[in-house]
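Once you scroll down, you'll see the structures, which are given as structure tokens.
Quick note: the coordinates plus some simple rules give every number you see, no bench work behind them. Everything quoted here is computed from the prediction, not taken from an experiment. Cβ atoms are built from the backbone, for glycine too; each structure is taken alone.
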Structure P
Amino acid sequence: MKKFKITLKEFVALFIPLYFISGILHELGHYAVFAFLGYGSKVRILFGHCFFNAPFYMSEKASVLMLLGGPFVNLFLAFIFYYLFKKTKKMWNKKLFFVFSQSNILYRISVYIQQIRYSLFFKLPFLNDEFRVSQRIGFGPLFLPILFGTIFSYILFSLYKDLDQTRGKKILHVLTSFVLSYIIIFFSVCLDKILW
């Protein structure tokens, strides 16, 4: 396959809106499971969270399915856009699929890193979807994040293998995407607090 180039300016211009879209699709994944299980009217979605309108009982199985709905959407989209990236010939589509796949990957990986940091330095409990499900099914909090993180990392490295740029520029793209992810997470948490 022919390698391609994407400038940092193009990357940033695509990454920011696609990261927001990845976040919204993640939350819609949770909501889809809620709706499928009959709880749709009890949920409200903001950028980074699904909120319950009122307390209600949900079985353990339903809770696990609901928690996995969002991460599975991001995993599915990362695979789909990676596949489209590999198959398309048009350069603009290639850039779009490259960044959209990466935005879904970084939407999860940045949360894993943030959650582990909170746990190590502030002794806070694991509150992320995959951490909570992993604990509930008895594998400890890190099993699913490591599994998902490994899959996401493999896709990410595969994407960068086809990028025709120096190693330094590839590292700059990845670091930029992490920095942008944390900035967006910070502002989305602030926005959630204002809107909630």
Structure Q
Amino acid sequence: MPAATVAGVYAQALLALAEERGSTMQVIEDCRETVDGLTPALITQLNDPRLGKAKAKDAIRGAFTGKLSKEVIDLLQLLIDRNRLGDAPIIFAEAIRAAEAKVGLVRVQAVTAHPITAVELTTLTERLKKALGPGVMVQTSTDPSLISGLTLRFGDTMLDASARRLLGEMKATILSAPVGANLWSE
């Protein structure tokens, strides 16, 4: 997400503050923990108007003081004040992505129709490193509905080389082809 998005702006501000204070690595680690721990149910409870902003902020301070960096706690409290706590997971994910991009790390999610072998993973990783740079980390998963092939997702980019997509395109082409009255006549 670019900085022009709400998440991008908050993420860049968080990273700038962390860099200024020399706590970038701790803030990024705290962002990872917060993304996992800040469930939709918890966000809903903290956003409940009956609870109120003051009590929601007290709950954040009580739950996370000593466990998360001051920068992350302050950001959570600011998001409560601005009625944007629901954006917190996206903001923290963007902060993680931006920090990784800054050091040249590119996370690639590869989804294949069948489990990928170690040799195939090595080949895929080497080819992605040639295209994207040496900081490529490939995470794999399987989705049998792809039929064959794979999809790659990194950053805001999605590459789909699956049979499911190709068959879908063929179907769309066939269904959109003009059919005349003389289709079966000579």
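Some points to look at:
- Structures compared: P, Q; top value of relative contact order in percent (Cα under 8 Å, 6 or more apart), i.e. the largest, recorded for P.
- Value -18000, calculated as helix-only ellipticity at 222 nm (-39500 (n - 2.57) for each DSSP H run of 4 or more, over all residues; to 500), assigned to which of P, Q: Q
- Parent structure of the calculated result 4.4, given that distance in nm of label points 7 Å out along Cα→Cβ at positions 26 and 130 is the read-out and P, Q the choices: Q
- Identity of the structure behind 3.1 (criterion: distance in nm of label points 7 Å out along Cα→Cβ at positions 82 and 138, calculated), options P, Q: P
- Structure from which 30, 18, 17 was derived, semi-axes √(5λ) of the Cα gyration tensor in Å, options P, Q: P
- Source structure (of P, Q) for percent of Cα pairs over 11 Å apart, for residues 10-57 alone, computed value 72: Q
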